[in-house]
Structure P
Amino acid sequence: MFDFKLIVDALIEGDESKLTALVQKALNQGVVAKKILYDGLIAGMDTVGEKMENDELFIPEVLMAAKAMSAGLEILKPLMVGEDIITRGKVVIGTVKGDLHDIGKNLVAMMLESAGLEVHNLGADISPDQFLAAINENKASLLCLSALLTTTMPMMKETIDLVVKNGIRDQVKIMVGGAPVTQDFADSIGADGYAPDAGSAVKLAKALLQLTF
């Protein structure tokens, strides 16, 4: 029986060479790629997210962990072609119109992807119409809006209002975040939740999408 905790620990340490060696070792022992993905890599990044939320890990360490996961995933991808890989949910994420900040948003996108979600990162300066089109095109179940300027925060409300106007509000959960954003603001514009950092964003996303695996 392969000990997946070894992969989880290597991921938390951000040790890319150790992680890839363990992934290969698991494969050599006959463990299927999908099990390594969920019980090793995704479980590890879930722990990384929790540690980030609790200030036990910081952005440089999280980036190292994500880089290590990507390396492990590259080994598994060719073996999963044609397999029925479960998608935990589809996410559209972007920084709202008028705001060009995207470092924090990109970290959230990376963490959500590492949690097994299918992420469509639209970038920065995204209009409400662009968000709406992306939700419809990708059949997204989660929309993540970011703003780092108080002057662009109203665009979050405009985007949510457009989603409501088009009759798809009950089909998509909406999260907001960014330095000036608060839980009170999220509540006032009708968002489903607010996350102050990437670690808590993953936890909130899983709660909103009712993910248990």
Structure Q
Amino acid sequence: MTRDTHTRQRQLREQIAQLAARLIAEDGIDDWGLAKKKAARTLGLTDAHCLPTNVELEAALLEHQRIFDEDGQREELHWLRSQALDLMDVFERFDPHLAGPVLSGAIGKYPTIHLHLFTDDEKAIEWFLMKEAIPYDPSQCRVFIAGAASTVPCFELNVEGTDVHLLQFTGEQRRQPVRLTEAGRPMARAGRASLAAKLDETAAPEPLRPWQ
């Protein structure tokens, strides 16, 4: 690949990432793969090599938020992380960790809270939900754990209008890298203490005190 071709593909990926970020932030598309493909079609591009990575799209989404709605995005993110912290208290026995856009800050118009829960009892989470009378819809999520494709249980909730996905992993999988795609980067996870510290990042700044 020549340098000019490489530069051209990088520029096209940036254009697609910027448009995809707008589709996620303003139109509410929560499937990043779909957003990238729709953005590429809109720009008249069909070369798969031009599609940005999730890392590039995340950077574009954060930049879009910084330019167009920094204050609103910070307030929304603070609320979502506060909700996630409350949910961690509810599911404390399952060593909950936050993952996904609410952790990274790259949230779309309709963000979902993703919590990873850990237990070696495959029925424990479902029994807990039923015992606590917490409404849920069971589903499954395909991920890559330590490089191998795997399907893990997922429980879909709605808490005060916010969608919440609880992904169930074994205790051993707590120490293994989890990816959404085979070639993707390992998902970052944050425990309760780390998330509590992150709330300071989205707290409203204190007003400056007048000179005395």
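Derivation of every value follows stated rules applied to the coordinates shown; laboratory data play no part. In this text, all values refer to a predicted model and were calculated from it rather than measured experimentally. Cβ atoms are built from the backbone, for glycine too; each structure is taken alone.
When mean projected area of the Cα convex hull in nm², for residues 33-136 alone is computed for each of P, Q, which one produces 8.9?
Working: P: 7.4; Q: 8.9.
Computed on structure Q.
The value 17.7, 55 for Rg and Dmax of the Cα atoms in Å was derived from one model only; which of P, Q is it? Spell out each step's value before the answer.
Details: P: 17.7, 55; Q: 19.1, 64.
Structure P accounts for this read-out.
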Please state which of the structures P, Q yields 2.6 when distance in nm of label points 7 Å out along Cα→Cβ at positions 161 and 177 is computed from it. P
Read-out distance in nm of label points 7 Å out along Cα→Cβ at positions 65 and 129, computed value 4.1, structure in P, Q: P
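One of P, Q was used to compute distance in nm of label points 7 Å out along Cα→Cβ at positions 89 and 201, and the answer was 1.4. Which one was it? Display every interim value, and only then the final one.
Numbers: P: 1.4; Q: 2.3.
Checking each candidate, the match is P.
Identify the structure, out of P, Q, from whose coordinates distance in nm of label points 7 Å out along Cα→Cβ at positions 41 and 73 was calculated to give 0.6. Kindly include the intermediate steps, with their values, before the conclusion.
Details: P: 0.6; Q: 2.6.
It was calculated from structure P.
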